[in-house]
Structure I
């Protein structure tokens, strides 16, 4: 079980690192990326699986330092906070442009519509890319403070 915990941890770390790298490129290029979202969601799922396995190991009587537990659980918290930032991205951009809702964007000239959509997409990708970086760092730290 411990070996599975380590393997899933490495997979979670790798997927989140790849999501950070892919997301950074998508953000810089101002282009959406299906692969970014796939990598990110896969990494998030592996973090949850990793936490569950860690919980099972604790229930089985295995010991881990308090720091290991903290760094193992914090990635879930970071992902949840990032999801809230992602959800609020559209509202923030619309407010910045003094637009009441998404339907108002449709009344704008085509080039302004595109600029607003890109701004929303970049803010969403930016928040989630940074979360993938923080999660990666936390997972690295968790791996270094096992006992």
Structure II
């Protein structure tokens, strides 16, 4: 039923809870787990104006590499194939484009990420992905 499961991650505890669900589901179907981290190119300049755009992008790229590596490692520990990818752009657009381009059958996302107000609003990236995704989306709360 599922051959490719996508876990967008920001490295947060909620994203790791989603990872556990994704690995469980992928294990049942021997699916490949795809982990992606999106560097939000629209927000980069606003996050830390005292840093140069390049320095901030480098920091976010490192954070993304660590976050996707953790998801891929967890999938491989479960005996699954894993793909780790860093994307650039508007998060929901990048996630949905990746899903379309890679034949993703299921997305598994946390209810919220690391940012302040987004922790309380499911009107964030997760909600926008749910509204637009052609594939089913499983939403996981942090345990």
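Here, each number is a calculation from the coordinates, and none is a lab measurement. This structure is a prediction, so every number in the text was calculated from the model and none was measured. Cβ atoms are built from the backbone, for glycine too; each structure is taken alone.
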Computed -30000 for helix-only ellipticity at 222 nm (-39500 (n - 2.57) for each DSSP H run of 4 or more, over all residues; to 500) - originating structure among I, II
I
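Can you rank I, II by distance in nm of label points 7 Å out along Cα→Cβ at positions 19 and 131 and just name the one with the largest value? Don't skip to the end; give the middle numbers.
Numbers: I: 0.7; II: 2.9.
Evaluating distance in nm of label points 7 Å out along Cα→Cβ at positions 19 and 131 on every structure, the highest lands on II.
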Check the numbers for distance in nm of label points 7 Å out along Cα→Cβ at positions 11 and 107 across I, II and tell me which is largest.
I
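Ranked on distance in nm of label points 7 Å out along Cα→Cβ at positions 75 and 91, which label among I, II comes first with the largest value? If you can, show how the numbers build up before the last one.
Numbers: I: 2.9; II: 1.9.
Greatest value across I, II: structure I.
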Source structure (of I, II) for relative contact order in percent (Cα under 8 Å, 6 or more apart), computed value 34
II
For which of I, II does Rg/Rh (Cα atoms, Kirkwood Rh), calculated from the coordinates, equal 0.96?
II
